[in-house]
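Where a number appears in this text, it was derived from the coordinates with a stated rule and is not lab data. This structure is a prediction, so every number in the text was calculated from the model and none was measured. Cβ atoms are built from the backbone, for glycine too; each structure is taken alone.
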Structure P
Amino acid sequence: MDAIDVGLLIIRSWVGLAILLHGVNHARSLDGTANWFASIGFKSAKLQAINSAIVEIGAGALLIIGLGASLAAAGIFATMFVAFWTVHRSNGFFIFRPGEGYEYVATLALVSLGLAIAGPGRASLDSALEIADLLDGWVGAFIVGGGLVGAFGLLAIYWKPETTA
């Protein structure tokens with residue numbers, strides 16, 4: 001294992017842990033999460049809260065162990081894109097701005113994309129199973145693109161923010 005593999009392990013582990021804990025937080029307060037989702041315009045808010053918790057916990061755990069790392073990265077990218085689009089984009093870049101800017105969600109999304117392209121490194125189950133090379137590079141980018149398509153689909157079907165006329 002070389003320095004790049006160690007670096008990828010550190011990045012995968014930190015991003016995976018951050019998103020996993022975010023999902024655990026959603027799961028622990030599912031009704032509160034659902035109420036918040038409803039307040040920002042999500043229909044079927046309880047379903048969205050459950051789905052969010054499952055994707056965040058699952059993608060975070062898979063990214064940490066490096067199993068299906070590009071698929072996990074796609075789940076994180078899509079989740080962060082939805083957060084960016086629905087909550088953070090109109091608040092500017094910096095997270096300390098009122099309403100929280102998009103620097104945090106954009107960072108997690110783009111690091112996830114980078115991991116999908118670079119691959120999980122040798123310290124991963126993907127590498128141990130000899131599937132890492134099948135899922136990284138342009139294939140990894142394409143997988144994340146599929147996650148983005150899913151995010152657009154979710155927004156089109158379930159996000160109906162109030163409009164002021």
Structure Q
Amino acid sequence: MRDTKNAPKVRGFEVVTAFLDKGINIPQRKTARSAGYDIESAEDVEVPPHGKKVIPTGLKAYMREDERLEIHIRSGISIKQSLSLLNDEGVIDADYYDNLDNEGHILVAFINHTDKAVQIKKGERIAQGIFSKYLLTDIDKANGKRSGGIGSTGKH
């Protein structure tokens with residue numbers, strides 16, 4: 001285990017301001033060889049039949065500028081509840097952290113493939129986050145700045 005007492009922050013999770021007193025758990029890996037950090041629902045939520053729902057996590061993630069956090073559905077909830085991520089896989093960019101629109105709040109969008117509503121309870125593990133490095137092309141010249149939260153890159 002890494003000594004974090006005096007180390008600078010490199011990557012991790014924090015609770016967003018709006019959920020500070022709501023008992024949000026910081027994601028943890030469950031085994032030494034797990035890649036994903038289990039992310040829980042911050043609220044009780046119902047995903048309607050054949051409908052979609054955005055579920056708050058109460059979390060934000062910080063990381064190095066050349067990293068991303070991938071959001072994947074947990075296989076148990078996908079297989080047992082017939083839910084999937086609305087956008088197949090979520091990507092949290094490093095500059096999403098502390099953005100002006102939503103403080104970098106990680107939201108997980110689900111679609112229900114059944115004829116029955118699916119109940120998600122606060123604290124239920126709904127997704128897993130995997131930090132990874134990404135690479136740039138030789139001619140990359142990106143110099144834009146994020147202006148907000150979800151869907152804000154590329155807007156002027």
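Here are the numbers:
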{"quantity": "Structure with the greatest value (metric FRET efficiency 1/(1 + (r/R0)^6) of positions 82 and 138 (r between Cβ atoms, R0 = 25 Å, to 0.05), set P, Q)", "calculated": "P"}
{"quantity": "Mean count of other Cβ atoms within 10 Å over residues 26-33 - highest-scoring structure of P, Q", "calculated": "P"}
{"quantity": "Ranking P, Q by mean projected area of the Cα convex hull in nm², the structure that comes out highest", "calculated": "Q"}
{"quantity": "At a computed 29 (relative contact order in percent (Cα under 8 Å, 6 or more apart)), which of P, Q", "calculated": "Q"}
{"quantity": "helix-only ellipticity at 222 nm (-39500 (n - 2.57) for each DSSP H run of 4 or more, over all residues; to 500) from the coordinates reads -1000; which among P, Q", "calculated": "Q"}
{"quantity": "Among P, Q, structure where distance in nm of label points 7 Å out along Cα→Cβ at positions 18 and 42 as derived comes to 0.7", "calculated": "Q"}
